[in-house]
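Laboratory data are not the source of any read-out in this text; all were calculated from the coordinates shown. All values reported here derive from a predicted model rather than from experimental measurement. Cβ atoms are built from the backbone, for glycine too; each structure is taken alone.
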Structure P
Amino acid sequence: MTDNPVQKNWLDYLSDEDLAFIKRFVLSSGSLKDLARAYGISYPTVRLRLDRLIAKIQVLDDQPVASPFESLLRTHYAEGRIDFDTFKRLLTAHREELEKRHET
């Protein structure tokens, strides 16, 4: 049985808030200082937000993803919603479940 779920693009997993941040970043020509002024927050806060967004994109884009659940799991990990140990346990259990389904 060849179950090949439709793979979403990493952009599909970004929130509206993430997309708005990216748009403002581009419109400010990549200036974090201008972005901080536009949001009314400090430069370090903008830098942290950008670093988290970069991590989120890397987690979604770096490795082939087996399912929409895995993409969602990776997104939650990148956003800091779940810790690394929980992420790894859930990912392992999910992959084992997918393997069992393909064996039958």
Structure Q
Amino acid sequence: MQLPTSAIAPGEVRAIDVDGAEYVLWRGHDGRVRGGPRTCPHLDHDLAEGWVEGDELVCPGHGWAFDGDGHAFKRNEFGRTDPKGTVETLTIDERDGTVEVEAR
């Protein structure tokens, strides 16, 4: 799948389809595009409805966060980070005004 770089602004989350499977892309505030599954593994919330904090995607359901490198975790109000396993990632190549996305 290919889309223009301008299709994903910093802090934006976008639902996409790659080879018949649903994923989300988001651009962190560092400018890098990241991706992962569209459905949260915790309670199946739609991550396309999530938001970006820094460079991570946060689930609208119970606040699990995803770093785009396959790590899922939960932060509590005291600052502790609890690992919650791993999720599928995408191969993302951004150059020459285009974002190329492939399932792994």
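Comparing distance in nm of label points 7 Å out along Cα→Cβ at positions 13 and 93 across P, Q, which structure shows the greatest value? Across P, Q, distance in nm of label points 7 Å out along Cα→Cβ at positions 13 and 93 peaks for Q. Tell me which of P, Q gives -21500 when you compute helix-only ellipticity at 222 nm (-39500 (n - 2.57) for each DSSP H run of 4 or more, over all residues; to 500). The correct label is P. Which one of P, Q has FRET efficiency 1/(1 + (r/R0)^6) of positions 37 and 77 (r between Cβ atoms, R0 = 30 Å, to 0.05), as calculated from the coordinates, equal to 0.45? Label of the source structure: P. Tell me which structure, out of P, Q, gives 4.8 once distance in nm of label points 7 Å out along Cα→Cβ at positions 29 and 85 is calculated. Going through each structure in turn, the value belongs to P.
Here Rg/Rh (Cα atoms, Kirkwood Rh) was derived from just one of the structures P, Q, and that gives 0.96; the source is Q. When distance in nm of label points 7 Å out along Cα→Cβ at positions 21 and 53 is calculated, the result is 0.6; to which of the structures P, Q does this value belong? Among P, Q, the structure yielding 0.6 for distance in nm of label points 7 Å out along Cα→Cβ at positions 21 and 53 is P.
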